[in-house]
Structure I
Amino acid sequence: MNQVLSADAPPLPCRLLIVDDHQMLMQSLTLLLNEQPDLMVVGQLRSGTDLLAWLSVAATPPADVLLLDLHLPPPDGLTLLPQLRQQWPQLKILILSTAAAGTELIDRIATAGARGFVSKSADAEILLTAIRAIQRGELAFPPRLQQATLLTVGATAEPSLRLQRLSKREREIVRLIRTGLTSRVIADQLSLSELTVATHRRNIMYKLELQNLASLVQFAIDHGL
C-alpha cells in the first residue's frame, strides 16, 4: 500500500546556496543555517564562475534562495545579478556584503534583481529573518530603505518577474479580489483580520507596480490568477 503523507506534514526545507570567497564564513553560515529545521544548505561555491557552471547543468534552480557575496572575484555579485534574474528568475537572491547599506547601493542591487540585503556584521537572527521573508516572496532590505526599494524594483521589472514577487498568500488574495470580494469577506474566508488583508493588498500593489483596483483585476486576468 502506498504511503499517504499527512496533510499536517511539515513543508520541505528551504534550499540554500551560498556563494562567498571566504571559506571560514561559508562554513560558519552553513552550520548556523543547517541548525534550522526549515532551512537546508545544498551547496557552497567560492566564485561567480563556479556558480554559473553549477547552474548551467541544472534543468531547474537547484536552490530556492541564493546567498550571494557582493564582492567576489570577477564576475562579482553585482555583475552576476542581471544574468541570474534573466536565466533563473525563480532563484531568489539575498546579497551579503561588508559594504554599508546606502540608498545608492540598495537601489543598484534591487534594480539588478536582488530580493534583499544583509550586512555580514548583522546578527544571525536578522539573516534568518531575511531568508525566510525572501522565501515567502517578500523583500528583505533594511527597513529604512524598504519603501524606496519597492518602488525601485517595480520601476524596472517585467510583468512575469513582478508576478514572482507575490507570496502564495498574496496570490490567493489576488484571486479572491478578482472575483469581486471585499477585504472583509476575504478576511472571513481566510480567517485573517481585515487589517492583515488590507496590508497584503497594499504590498501586492507595490510589488506589481499597480495603482488601482481595476489595474489589479486586469493584471490577474492577464496572468491567469
Structure II
Amino acid sequence: MSEEDVLGDIWASIVSQDLGVEGEISEKWLSEVRSAYESRNEVGPLSAKLKHFQTNQPKLKQPPVVFFALIFVGVKSEPASGDNVEAGVDKFKEFAQQANLDQDTIVQEVVELLQLAATTNSTEEHKTEGAYGEEDQHYFLDINFSIFASDWEKYEEFMERTRHEFGFLNDDQYKNLRRKILQSFLQIPNIFATKEFRSEYEQVARENIAKEIETLS
C-alpha cells in the first residue's frame, strides 16, 4: 500500500462513507490535503500517524474527530509564520462548511483538539505520575507525538522539517525556543498519556528528545 493510499483509504471510509460528504467536495479536499503534505515532503510522516490511527481506531469514541484533527493540525500557513495551528483551524472550518458539517458537533470537537495542540499540548494524565488516559484527546496527542519515537534517521528528518517550519527565526532564536519546548517534554512525568503508547514509545522518545537537545547547544 502506498503512503497516499493510507490517507485515501481512511478519507474514503470516514468522509465519503460515514459522513456522506458529496463526492466532488470530498475529492477536492482530499487532493488539497495531499498537496499540502506533498509540498513539504511530509506524506511519509502523515502516513505513519495514520497507521497509528488505524490501529487505535476501535478505541476511539469519535474517530472522525481524531482523524480530522490529525490531518488539519499539519495544514500550515505559507509562508510559515508561527500561526500554523490557527491556519489548520481556519482550513478545517472552510472544509466543514463546504462539506455541510458546519452545524455538526464534530466541528467543535475538532477545533478543541486543534486548540489543545496549539496551547498546552498536554492533559492532566501527562502531568501525573502513574496516570493514564483513554479519551480521544489522549489518543490524538499521543499519535501526534509519535514522531518523537521514530528511529533516529526519521527523527533527523523531523528535526530538519521543524527547523524549516521556523525559518522566520534566526539560529539563536530557534535554538533557544526549541530547547525550551523540548526540555518541557522531559520535565513532565509522561510524554504519552495512553497505556499503549507509553509502554511502547516513552523511553525512545525521551532518548531522542535528549539527543536533539544536545544538537542545540
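Taking distance in nm of label points 7 Å out along Cα→Cβ at positions 49 and 201 as the criterion, which structure among I, II has the greatest value?
On the way: I: 5.3; II: 1.1.
Greatest value across I, II: structure I.
Output the label of whichever structure in I, II has the greatest value of distance in nm of label points 7 Å out along Cα→Cβ at positions 137 and 193.
Evaluating distance in nm of label points 7 Å out along Cα→Cβ at positions 137 and 193 on every structure, the highest lands on I.
State the single structure among I, II that was used to calculate Rg/Rh (Cα atoms, Kirkwood Rh), for residues 17-88 alone, giving 0.96. The partial results should precede the final answer.
Working: I: 0.96; II: 0.98.
The read-out comes from structure I.
Using helix-only ellipticity at 222 nm (-39500 (n - 2.57) for each DSSP H run of 4 or more, over all residues; to 500) as the calculated read-out, with -16000 as its value, let me know the right label among I, II. Can you show the working numbers first?
Values: I: -16000; II: -21000.
So the calculation was done on I.
Which one of I, II has relative contact order in percent (Cα under 8 Å, 6 or more apart), as calculated from the coordinates, equal to 19? Each step should come with its number before you reach the end.
Details: I: 13; II: 19.
Of the structures listed, the value fits II.
For which of the structures I, II does the calculation of Kirkwood radius over Cα pairs in Å return 17.9?
Values: I: 18.7; II: 17.9.
Answer by label: II.
Every number here is computed from the coordinates shown, using simple stated rules; none is lab data. Computed from a predicted model, the values in this text were never measured in an experiment. Cβ atoms are built from the backbone, for glycine too; each structure is taken alone.
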